[in-house]
Structure 1
Amino acid sequence: KYNLVSFEIAPEFAILDPRLPMTMPKEVARNSGLDVLVHGIEAYTTTAATPFSDAMAIKAIKLVYKWLPLSVQGDEEARENVHYAATMAGIAFLNARLGLCHSLSHKASWIAPHGLLNAIFLPYVMEFNMKSEYARKRYAEIARELGFNTAQELIEAIKEFNEMLGVPKLSEIVSEDEFIAKLDEMSEKAYHDPLINFNPVEPNVEEIKELYKRAFYGE
């Protein structure tokens, strides 16, 4: 997956019509909503985050964490709120960029939908980033906004959120043979993904490979 960004293809206006997300199947609502959560968390913890992107990211995180479970069930108010959260998270990451989780999912896009992959990789990336004092501080700030106390509690909450929404293990959606056959290529390409530059911890290729393996084997 590659991003194409240009003022030539940017719209003049964006209309947030809450009737549109009502047409989404449950699985699409779940996967796209999980992507919103990752957008918010990564935008809040990149090295390019600002107070302005922070405000949008935090609001998006709180909205999607509260409303996504109901949105998956088709609740109209919930889908409207996740719709707003998606836009806020988009504004946040367009200013603050994204991080390692997106680098991993971009290069694994042959496996599953983008938002689902982001949800699978997120807890492992957060654990990897915990070696950074900056990341620990930022995760703890998010945790407190959601009613928790520490960065580690946030990671556990994300794992429980994934489980509640039926997010599968990576090993449940791709065979081990296929995964191992592409592991080196994915790891090398993820290392060269430009979003790596905004992650609070800069990984090497071997660390990326280990993250992919941890996500696959559920370690």
Structure 2
Amino acid sequence: MAWRGVVGVCPDGSSALEYTEDGGASWTSVDPALETSANTLVRIVPNSATEANVVTLNGDCDPQLVGTFVAGEAWEDYSGNLGSYWYVDPTDAGNVQSPSGPQAAPCASVIALATRTESTAVLCGDQTVFELTSGSAEWSGPLAVPGAVALAGSGDGYIVAVSGQAECEGTSVVVITGGGPSPASGCLSGAVLPGETAVGAASDGTLWLWAGENFVRSTDGGATWS
């Protein structure tokens, strides 16, 4: 199962989500706003085929946490657990909220955040990536990734979606595994407007890419998409 949603601007955003159980061939739409005060999507944290927690902003544009255990058929407010989650409040992109409290962002504007078991990384508006390892108080970096538009954690590092690099006029992926970024791999053709790209990595190594109107997956590290 894969989840997707659009991060908006409160109070004019949306908390609606979609999930697919057939690789993106069809989607089911759900909305926690019907049972909670969710107003604007911030971050989706899938936990299983039927369970997901979602950081949202409520009607007053304050952060909250909502969750489902039944694939979106019902939602509850779990804001008491919000402090356990990493997220960036769109109204305060210069700070990163973490389980240990607010962390000053390493740049003026964070546009994406990704977590792994032992580290968290952020993608900044100037196309640089910083990483914060568990137990550390300082961000490492910057690591320049030209064309970077989206970020996700993977089993052995981070996946970065990049736009308009090398000979690709669309979207490619770059892998960061402890050193510098890899060369851009693959190419999903088609220009995409800013803010319309998301990337994800499943536990089995499958990559998911949402770029504009295209939602595709790759089982070969981004070399090909279908």
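As an exercise: helix-only ellipticity at 222 nm (-39500 (n - 2.57) for each DSSP H run of 4 or more, over all residues; to 500), calculated from one structure in 1, 2, equals -21500. Which structure is it?
Attributed to the structure labelled 1.
1, 2: which one has Cα extents along the principal axes in Å, as calculated, at 47, 43, 30?
2
Computing distance in nm of label points 7 Å out along Cα→Cβ at positions 34 and 178 gives 1.6 for which of 1, 2?
1
Using mean count of other Cβ atoms within 10 Å over residues 90-97 as the calculated read-out, with 16.2 as its value, let me know the right label among 1, 2.
It was calculated from structure 2.
1, 2: which one has relative contact order in percent (Cα under 8 Å, 6 or more apart), as calculated, at 23?
Source structure: 1.
Computed from the coordinates by the stated procedures, all read-outs in this text should not be read as laboratory data. Please read these numbers as outputs of a predicted model, since none were measured by experiment. Cβ atoms are built from the backbone, for glycine too; each structure is taken alone.
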